[in-house]
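Okay, got some structures for you below.
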Structure P
């Protein structure tokens, strides 16, 4: 049930109008790593969210592969957090997720859109800073809300039949 919720919410958040880069997608990737069971599900669910979303929004070349790579990396960070869950670690993981996404995706933008010089690389990252602010703010906010809500639900459902669905 949780994978379906993550995919549905993630796709919906990508296709509705929103402030650029202010979406829960990075948070969903991080929390997939933390909460989804199985060997491959924590990485495949967020990747599935991105692929299905890109089917709706349209594919956009090489940079898309680096977006997917960053989502997979963030999911793996979530796997590490699975054994180290705390408010502070989720906050730190959220910051790290935004940084990983910023570094990987903008490197791809540099490879495709900018001169392959240090000046081109610098310009690429400088021009991306406003988008990074949105990614950082949304990832931290959504991660903390999702983490707090999910942990609260887990505690309330410990002996409930609902436990197997979340």
Structure Q
């Protein structure tokens, strides 16, 4: 019998029907939606389940997402792929703006600029992506974001513009 560990790994991802979650969100403000996702009473978006991040703070104009780095998020150099931080920041920043919107409005990313300051690895500990609204107009919002590692060090900084669109 060969005791060599298999080089193949598997990860099972489960998610709730996003159409059903959208139906449950009807009539709720953005803040109510984000707090329901944080509290587990409304299913998170499938992308959050795929990557594995979760909402841990949902306040007016501010969202914090959290992720413990995993091997399946690494690139070939042993670092967490930069797209992981980008997806977390895009979500946290858009959701931060969403917390300030009524139920019939939602944010859509116009642009997102990221600056990577330090690599994220499995040794980074649990990372947090924070989005904070800096300016909100009728049709757009300007939002800042950052990712900090488990020791609180800034590893990624971001700014972005989001369009406010009608939904439903």
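No lab work stands behind these numbers, since they all come straight from the coordinates. What you are looking at is a predicted structure, and each value in this text was computed from that prediction instead of being measured. Cβ atoms are built from the backbone, for glycine too; each structure is taken alone.
Tell me which of P, Q gives -7000 when you compute helix-only ellipticity at 222 nm (-39500 (n - 2.57) for each DSSP H run of 4 or more, over all residues; to 500).
Answer for the origin of the read-out: Q.
Supply the structure label, taken from P, Q, corresponding to distance in nm of label points 7 Å out along Cα→Cβ at positions 110 and 150 with the calculated value 3.2.
Computing distance in nm of label points 7 Å out along Cα→Cβ at positions 110 and 150 on every structure in P, Q gives 3.2 only for P.
When mean count of other Cβ atoms within 10 Å over residues 30-37 is calculated for each of the structures P, Q, which structure yields the highest value?
Structure P comes out on top.
Out of P, Q, which has the highest value for FRET efficiency 1/(1 + (r/R0)^6) of positions 14 and 158 (r between Cβ atoms, R0 = 30 Å, to 0.05)?
Q
Starting from the value 2.0: which structure in P, Q was distance in nm of label points 7 Å out along Cα→Cβ at positions 38 and 54 calculated from?
For distance in nm of label points 7 Å out along Cα→Cβ at positions 38 and 54, the value 2.0 is produced by structure P.
Here relative contact order in percent (Cα under 8 Å, 6 or more apart) has been calculated and equals 21, so which of P, Q was it run on?
Q
Given a value of 3.6 for distance in nm of label points 7 Å out along Cα→Cβ at positions 118 and 142, calculated from one of P, Q, which structure does it belong to?
Among P, Q, the structure yielding 3.6 for distance in nm of label points 7 Å out along Cα→Cβ at positions 118 and 142 is P.
Out of P, Q, which structure matches 0.65 when FRET efficiency 1/(1 + (r/R0)^6) of positions 6 and 126 (r between Cβ atoms, R0 = 30 Å, to 0.05) is calculated?
Going label by label, the one that fits is Q.
Here Cα extents along the principal axes in Å was calculated and came to 63, 35, 24; which of the structures P, Q was it taken from?
Of the options listed, only Q reproduces it.
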